[in-house]
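Multiple structures follow.
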Structure I
């Protein structure tokens, strides 16, 4: 795959039946783009190491990616796209493409902001009039929340989903706004507030979604392990619940 994601979509195919052509399906005007890293040891969830070993952190990350993609299968009215790093050619993304029938785009840019700006620039136009980017390490992202975000974009220029650590889990736009991603200290507690300040300075309307917790630190890990044991909580798949509880046992044995 080339470094630049294509905005072109495969043309609708016509089927013949009883001598009549069936009309091609209308393309969706919205796209959900999932930003994901391949579950490579030492590349993902490094702030969880220690207490986790690199292979354990990678296993947890891979399970979270699967959770989100499984959850998003029920979304209606939008295309789903996976933007993969460090390369869309990684075998993990090939497996995701086959399993979820989802196209894989590249992440192009020197930092997270540049990569998001590039994807928005590539995606918005024809046919996509609204695009949302989400990460894969926020278990609280639900189909209803994403649907709310798309609906909010009908009346707002930007939609943002803040996280407990000062970042954001979701950002949606109706047109490319590269200034939103410039001079932001990524992976700090200032990401959300500075992004909101930039939007306000540009005179853009912003819809703020409910705050969520992402899974980046040991504190986050402990919180989600506790949550995985609560039968009233349905955030995780049984697969990820098992991973979290197994990690808890392994860490306890090493202490």
Structure II
């Protein structure tokens, strides 16, 4: 589970190398994006999106699942599922996430939303890409990053769904409940992340009993580039194999 985007509809090529070779893998569209419907009358909270995941897993009959939450709310959803339905969670990976958005992070997320609303999707995409990738990677790949097929393209034309995702992110709060999580947990701290830096990820490691943290010093908000993806895949698959 990623942030505001989806690994569906061709996005599976961005999954960690070797993941789908070794594990049966489930990827989803959050409500309101891709092929998932939404009900705008329901208040958007992380519990709502977690309930969607729980309902899907129960429908499929899946239990004892490795929850891999990357780059935002996917990790927050994992926290909620691990608290509410520990029978579903064999292990959990959190990266690019938070236990509660502080003012700085909340304002960043609001700025992303407001740019989308006021200046359109492509200005939002440019802004979030500049904030999410290392300068070297952005400079070398800008033509591939920006445009209809670039990152977060699932949100193109779907501002209301984006606004609801942002509200769920800003109101997420597991500070007093992380201690209830018993699943083995890996928290990856991205040293060059300017959105969800170790400032927001360290409290996850500190709040979950027995959680293990690893600092990847040269990683930004989004893991990109051959060497970084290889290093990330090694860390991820090593953890899954041990749990």
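A few notes on this one:
- Test item: distance in nm of label points 7 Å out along Cα→Cβ at positions 72 and 176 calculated as 2.1, pick one of I, II: I
- Value -11000, calculated as helix-only ellipticity at 222 nm (-39500 (n - 2.57) for each DSSP H run of 4 or more, over all residues; to 500), assigned to which of I, II: I
- Which entry (I, II) yields the derived value 24 for relative contact order in percent (Cα under 8 Å, 6 or more apart): II
- At a computed 13, 35, 33, 18, 2 (P(r) over Cα pairs in 10 Å bins from 0, in percent, for residues 56-167 alone), which of I, II: II
- Identity of the structure behind 0.40 (criterion: FRET efficiency 1/(1 + (r/R0)^6) of positions 48 and 152 (r between Cβ atoms, R0 = 30 Å, to 0.05), calculated), options I, II: I
- Entry that produces 18 once percent of Cα pairs over 30 Å apart is calculated, selected from I, II: II
Computed from the coordinates by the stated procedures, all read-outs in this text should not be read as laboratory data. All values reported here derive from a predicted model rather than from experimental measurement. Cβ atoms are built from the backbone, for glycine too; each structure is taken alone.
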